[in-house]
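S.K.: Each structure below is given as structure tokens.
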Structure I
Amino acid sequence: MQYQKRTLALSLALLAGICAGASGMQSQPDAPTAVRVAAQTLDLQAGDLEVMQRAASTPIDFVAIPGDREFRGELIVHAKQGKVPTAEARVAPLTLRTSSFVPERVIQVPDGMSEGQLAAMLMATGDYEFVEPNWTLFPAVQPNDSQYGSSWQHTRLDSEAAWDIETGDSNIIVAICDSGVDTDHADLQDALIPGFNAASNRAQAAGGDVEDINGHGTFVAGCAAAQGNNNTGVTGVGWDFSIMPIRVTNNTDGTASAFSILDGARWAAENGAHIVNASFSGGTSASNQSVGRYLKELGALLFWASGNDGAYIEPNRPDYVIVGSTTSSDNRSGFSNYGPAVDVTAPGSSVRSTRRFGSYGNGSGTSYASPIAAGVGAMIYSVNPDFSADDVQDILYKSVDDLGASGRDDFYGRGRVNTHNAVLMAQSYERPTTLPLGFSFEDSSWQSIFSVSAGDVETSSPADAPEGVSVLRLDHDDTIVSERLAGRSLYDDAMFSFALRSEGLETGDSLLVQYLEDPEVAGEDSWATISQIDSRGLSSSSFVRFNQELPDGMQWHGVQLRFVADGSDSSDVWYIDDLSIDLIPESTAPLDQQFESNTIDPVAWHTVTNTEAVYDNDTFAVRLTDNATLRSHEIPLLQFGFVQPYLYFDAWVDGSVSPDDTLVVEVTTIGGDWETLTTLTASELSDSPEFINLDMPIYTWAIDDMEVRFTTDTTGGFYLDNIYLGVEAPSSACSVADIAEPFGELNFFDVSAFLSAFSANEPAADLNGDGQYNFFDVSDYLTQFNAGCP
């Protein structure tokens, strides 16, 4: 956005707008009115009314800023994966426009409610990734002083040295989401390729108008990609890029709706753009993060101006580049927004570029810093068009000239971009391994990803290998470390998974699973532990599956994973097999969770708050504290036919609970509503596991999207273990020693079954759970057997 001096009146108006927004800029209709309007105008789905009644009284506090982002009586709604039919049906009556690329649409806010109320009610359903205003966003006025200045930015970018190596590839497409481009400009016309009018939703090839309606877009296009070495006018960051004009507005003042900018960016990436630039306000919106991720999946990188209010902005968005502005003396431009959201800076004060009607001029603003940084991104792609968008972003960030405080800071981000540094780094850049990945250790291919940093790691061939015949063997002091991994390539809802068995472990022996932390956050060579797996829960006779959601700290480009064996002697061995890092798969039926891996399995559980895996009562379980929620993914029970489902589990409490503390157990019904099966008070449970078996009403049978939810209201902790929801009836065993039919009595068959399990080293005979099969297990069994059935 361009910089312009603000009069006192404008400053006061802006201040008044911000203050009004901070306290709820919009007048909020009363909640009952808003709910009534929602019922009249939306296609409400099962369970909507209850959640909307709760949400209407706490609207989302969207803040409009006059001249920067303004309400237009519309919302952008983006459905969650797996929730699209329901999410879109709900808002269909209010829909104004839909995206051709993603489950996103613009809806009208009806009279009788505010943007914040409707957004809160829709988000409360749990069916939307985000709901936010379809803001009217602003560029600044046209550049001025057509005869003033020169292209000083190239000195700071070290452009001439870069051009000795790379001048820009015409196959690299830079999309300009703006007011259009002067298609007859001598410095641009030969670089233009067919574009799109996002405001009219029409491709240029089908009659969509991409001619510049305001002038802003032509200046932006020249900053990034004005043709070089043509004896004409100015030069962009690269000489020969292709320019794709994406006109996002039909307004002569250059204002555009957020949706038009976002869908224009998506069209550009779908049609081959490598770089997409948006020089508008509103850079930190959640919708921008969504479209940035979408573009990356298509191999394109999004750049957005930070804004010209001299204001502090947050949060940081990892999947696109927010650009601040610097002066010719490498200071931050006074108008440039700053804060954690700013990734890099680029020249933006009085830079020279192309103007509408074939002329040239100078202008100031982050509107012009952004396409200059985008041009550097295009130069990186020119060195290697096979780079991923994450590769380009990584090189861009690491090749800057560090300004201000050492390292990343709020005023310059990582620093001011440098084309020469970027091109040099791109030439020698080693790309991280793109995820997903997986190994079964059947051959030496695992060594292309993992290297041995301590000990002497080898493969082994146990009879019980989960996949194939070979597994990885780590002895007591071995360590393996992965190569650099593209941690952002899986984004959200990803996990790592492996099967593990141990031998010879003693108390204190453990296997550490760790990842390298982002040096921007934690400094160099800092490793964080994801899991410390000790002998408890592990077995010497069978493999245990470990599934764990990738922590947020792993989601950076260049992350590494390592396994560290920390044993006490040479008899300590860990066997690893079927290792993968991938998206979380769809859940299966039945739900059957023993938590023996001391983790909460992301395949099974959808929502986990104030809940952790712990070791208690000689077993691994989950502990729910405060106002905790443990909610499953959908469990497809329909495959079993119209048969009765069963829900049972073990539950107990710790000594810090109050007698009236509660554990509520709910399941979904065929209508999609939550049905409370029971509310257990702490006074009904003890500090030892108790078996809970709950009746499932007939309207919960044969549901393909069954869910179970445990919630607590407690001052202490409720424990859950052995949670089962499926069609298998619970065992009628009367004791730990009752392990063979007929259940409900202890007899010769139980003793025989125990002796068989003991001889085969099967888990059923490991009564004390220490992974060993010895006299202590026999003694424990005899004690339980002699105690008889209760």
Structure II
Amino acid sequence: MQLSNYSSFPTNLPVIAEDELFLYPFMISPLFLNDEKNIAAAAEAIENNSLVIVCPVKPEHEGEREGDSIYDAGVIGSIMRKVVLPDGRIKVLFQGLARGHITEMIHENPLRAHVDLIQSTSVNELKMDAILEVLREKVRALSQVSNYFPPDLLRTIEENHEYNRIVDLICSSIKIKKENAYQLFIERDPEKRFLMLIDELIEETEANKLQKEIRSKVHSRIEKVNKEYFLKEQLKQIQKELGTDTHRDEEIEEFRKKLEAKKDKMHADAYKEINKQLERFARMHPDSADAGMIQTYLEWVLEIPYGEEAKKALNIHDVENQLNKDHFSLKKPKERILEFFSVKELLELRGIADKEGRGAILCFAGPPGVGKTSLANSIATALKRPLVRIALGGLEDVNELRGHRRTYIGAMPGRIVQGVIEAKKMNPVIVLDEIDKVAKSHRGDPTAVLLEILDPEQNTHFRDYYLNFNLDLSKAIFIATANDVGQIPGPLRDRMEFISVSSYTPQEKFQIAKQYLIPQELKKHGLKTSELSISKTALAEVIEKHTREAGVRNLRRRVADIVRKAAKKILEEPTTQKVTVSLKNLKEFLEKTIFEIDRTDHVDRIGVVNGLAWTAVGGDVLKIEAIRINGKGVLQLTGSLGDVMKESARIALSVVKTLIDEGKISVDHSIIPLSPAERESDVPVDASEVYKRFDLHVHVPDGATPKDGPSAGIAMSTVIASILTNKKVRADIAMTGEVSLTGNVLPIGGLKEKLIAAHRAGMKLALIPQKNYDRDLADIPDEVKGALEIVGVSRIEEVLERLLIDA
């Protein structure tokens, strides 16, 4: 079909916009039409048996069908056939006839435009033939390194002498960018078209040569690897030859932007080190062994919140309100915390540099479950600072705190730096939990790192091995927690101010359960306060017989047990509106009591005494038992006793022997074993024979639990005196105190916890060293002092006078 079959030009034609193909005259191509405007344009052309112009869509407007989204040139042709596909699309067979140029768009739906033919200018045939030969040479060169030109097409190019026809044939066979193809298409001068096409052929030939070279480099590997590996290797070689990696370039640029954004806020040494590693990363091949390591390093260090701080000013009233809201009782710890932050607020208000106290460390010391960590949470909430908790229990590797050197596989910053990154602020509240349980090993002593972190003179330039530059930690508030202060190394103790958080009394536990634990557990389990009621007597029973602890952790668990069973009951019995827990039905909600009080504990007996002990989990009543066995005065000790406690027992025996020898305590001569001669004699046996003719066995029950310390001295003395004098010991009295070799009662520690334990066990009287009575009695809760008679003693004779009663 020829253009002569149609009306003369210029004329107006329907326009079909093509996203992918760039068509040329004399090409027959299928077109798939799936949008309204293209389908309408094709239908109009078929109906009127008219020509149509197919124009390529500009790359940045693919999918659009507006007049300004397509090039103003295309191929004029006719639609030879139309087929409707099952998916609704239209397939037409299009034959190109000539190049056309749109002079004006006259209709939008369907697209219709005034179209003019692109006529070629006159040429010098002699010159064109010379250029044509060069063009054919470039085609032959490209055919050697590619498969663009089948033999039939090469023959046509060699034999044809129509200049524009040759250009169109070649352009339709090779890859040309859309914009370049458009410039070639609209050019009217055949000579310029030849020269432009020669440039395209040279560029395509070089590209194909490079591809062929790349294929050659990886060919030796193809036999050993699968297709996926081959494709990856090709990509590697391409990136190596071109020297570009778009994704990596974007990543490096992102790192640079982050670094520049933080430059003014970080120390010069930090910027220098990070920039050095970034430049090294940029020069490094992406498959280098160190590339991944440096990338990880950059990701870590650029996440550090240099110069970012929580801006809220200190307000002592906010701290006080938050502490009172979150914690019941704890009067002294709260008071000490408020004093600490009052000083900080005053310095801040008056603009005084806190040179002395900026690194002062609070350490909350006390048994588990009494609220040490939650006090730190309340402080962070009141100050509106993020909280970072670092568990130190069992930590023995110094690199866990200071970071690993980057030479090691899997290296990362230490927990301190990770905590700062997690907080996203440089002044978080950092809780060093269980600082008393830090261990030493062949991998270093974490205590040394903690000394640096907690020292205000050193933590301004803390150096993490992984970072390899200094970081200022002085803005952070460090709070430590510990169960046993004695386990903290001396130099570390010197860095801290200790606030004792001691055991709760039963009444305090009752109020905590009522005001905090029960409402929290109801909310947690989806119950309303109106759906569960726990009576006072039931709650007291739970505290007394289902838990025995210094804190309230197990009490919370028991309350949760009750709430869960109540929730189940409400679901199983739809008519139940409210569950009431009383002393009578408590067994339905909790299993049998764990700490049932043995009645024999309150019976006066020979050789049984109530001592008082302090452990890291609070105070407890320590039963000490003794028996006498016919022997030669040997003292046997059992019950996993430490060296100090064994020495205490030996001192106690010596003290009792001295009292017997001096006649200060009377001996029951009837218990002394006599020989036949002594039975017949009227001469009384000396009282000292009572400890010479018996072996004494002293035992501290719960033998699997190690015990140590000197504070059981007066209890040991009493139990030994009881079996040697054959006198009972009052079961309603508990005691604590170290005894000296001369019989003096010396002061001890942990008095508050011990007296709370005595109160919890139902004792009526507690004997304590006189010095503790004078010094520490004010710290004892009023509830304990009201229920327990507390007596101070200075001599062991005073103890025995009160405790020993006739059998």
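S.K.: Thinking only about volume of the Cα convex hull per residue in Å³, which of I, II has the largest value? Each step should come with its number before you reach the end.
M.R.: Details: I: 184; II: 311.
Comparing I, II, the top value of volume of the Cα convex hull per residue in Å³ belongs to II.
S.K.: A value of -6000 was derived for helix-only ellipticity at 222 nm (-39500 (n - 2.57) for each DSSP H run of 4 or more, over all residues; to 500); which structure in I, II was it taken from? Don't jump to the answer; show the numbers that get you there.
M.R.: Details: I: -6000; II: -13000.
Derived from the structure labelled I.
S.K.: Ranked by FRET efficiency 1/(1 + (r/R0)^6) of positions 127 and 391 (r between Cβ atoms, R0 = 41 Å, to 0.05), which of I, II sits at the highest value?
M.R.: Working: I: 0.75; II: 0.00.
Top value of FRET efficiency 1/(1 + (r/R0)^6) of positions 127 and 391 (r between Cβ atoms, R0 = 41 Å, to 0.05), among I, II, belongs to structure I.
S.K.: Where does the value 0.15 come from, among I, II, when FRET efficiency 1/(1 + (r/R0)^6) of positions 263 and 423 (r between Cβ atoms, R0 = 25 Å, to 0.05) is the thing being computed?
M.R.: Label of the originating structure: I.
Values quoted throughout were computed directly from the atomic coordinates according to the rules given, and no laboratory measurement underlies them. Quantities reported herein were computed from a predicted structural model and do not represent experimental measurements. Cβ atoms are built from the backbone, for glycine too; each structure is taken alone.
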